[in-house]
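Okay, got some structures for you below.
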Structure I
């Protein structure tokens, strides 16, 4: 699929960063790098998306309702806000996912914008053909978003200097990266992206 390049920042929210309800180790380290990606894509007038978990309080995703996780990123709470050091521009498009109680919402392709437009439809409207994925967490929402991206025919890049994993089990992130790469994702870093966009 040929088309425009776009950046997707996955779930850089307070609850997934240090001190949050479900903190990803090292999450804070990648925020300055993500900001550089935002500046790079914005300077080229390329789309920048930021996904967020936006769970209802009664989500089946949570342990007290039979799910796997402690409550996190509940709609309109401080934990659900984007991290204050993340420098999203006014032109950034926010994609909310996990809004349905029955869904885990691991993939951005289950999300929609404030007007209720599905993420995939927005990409098609903008003629996007290639995604560059940063954020949290490598072994969950980054992985599932990347696999869906590949399944839908988008060229898919994982920004290795701008992702971190939960690693519930040791090696989960490495295994997730192997799986994404085997399905066709490319691992890439900032200097390579800078040269691609020049």
Structure II
């Protein structure tokens, strides 16, 4: 079974690429979504986060207080601290999912993660794909998608890696500065290159 990592900055189009690959038969592990689930469902992880970021980390109903966590992590420069707590759990979840997918006889799993390359190229991935897009396009997409200000998006972009500096860690690059349909075509073409032929 082939393990592929797909990464890129916020608004780059990496999720669109992954959704196209899902349509073509890939199993996609969305690391950010899994992280959010684990932060709510795993008692030990909840405790670590509460110890680190205070009692406001969770609301009275037990849900994650995203506004508080964003304030603590992004605006106070504690993103690395947050990642150090959450990412090992996500890594274990990906390993478990990979084993399940292999047992089902499937031949491709994708890990979609913005911070895939923050410690170099992951040893457990066979192929790495970076999705690139000009910052103005990324900002426009996120403003429309999330209903946030351009300044907020710019702040989030500045906290992420500069993927142009990480191209040496990737096997393939998709440049997404065109239309949605063009991105889907590029995604499909790359899938055909990566998928093992029977």
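Values quoted throughout were computed directly from the atomic coordinates according to the rules given, and no laboratory measurement underlies them. Everything quoted here is computed from the prediction, not taken from an experiment. Cβ atoms are built from the backbone, for glycine too; each structure is taken alone.
Each of I, II could give helix-only ellipticity at 222 nm (-39500 (n - 2.57) for each DSSP H run of 4 or more, over all residues; to 500), but the derived value -16000 comes from II. Could you tell me which structure in I, II was used to calculate distance in nm of label points 7 Å out along Cα→Cβ at positions 137 and 169 as 2.2? Derived from the structure labelled II. Computing P(r) over Cα pairs in 5 Å bins from 0, in percent across structures I, II gives 1, 7, 15, 18, 19, 17, 13, 7, 3, 0, 0 for structure II. As an exercise: relative contact order in percent (Cα under 8 Å, 6 or more apart), calculated from one structure in I, II, equals 40. Which structure is it? Source structure for this number: II.
When FRET efficiency 1/(1 + (r/R0)^6) of positions 73 and 177 (r between Cβ atoms, R0 = 25 Å, to 0.05) is calculated, the result is 0.25; to which of the structures I, II does this value belong? Going label by label, the one that fits is II. With distance in nm of label points 7 Å out along Cα→Cβ at positions 9 and 129 derived from the coordinates and found to be 2.1, which of I, II does the value describe? Among I, II, the structure yielding 2.1 for distance in nm of label points 7 Å out along Cα→Cβ at positions 9 and 129 is II.
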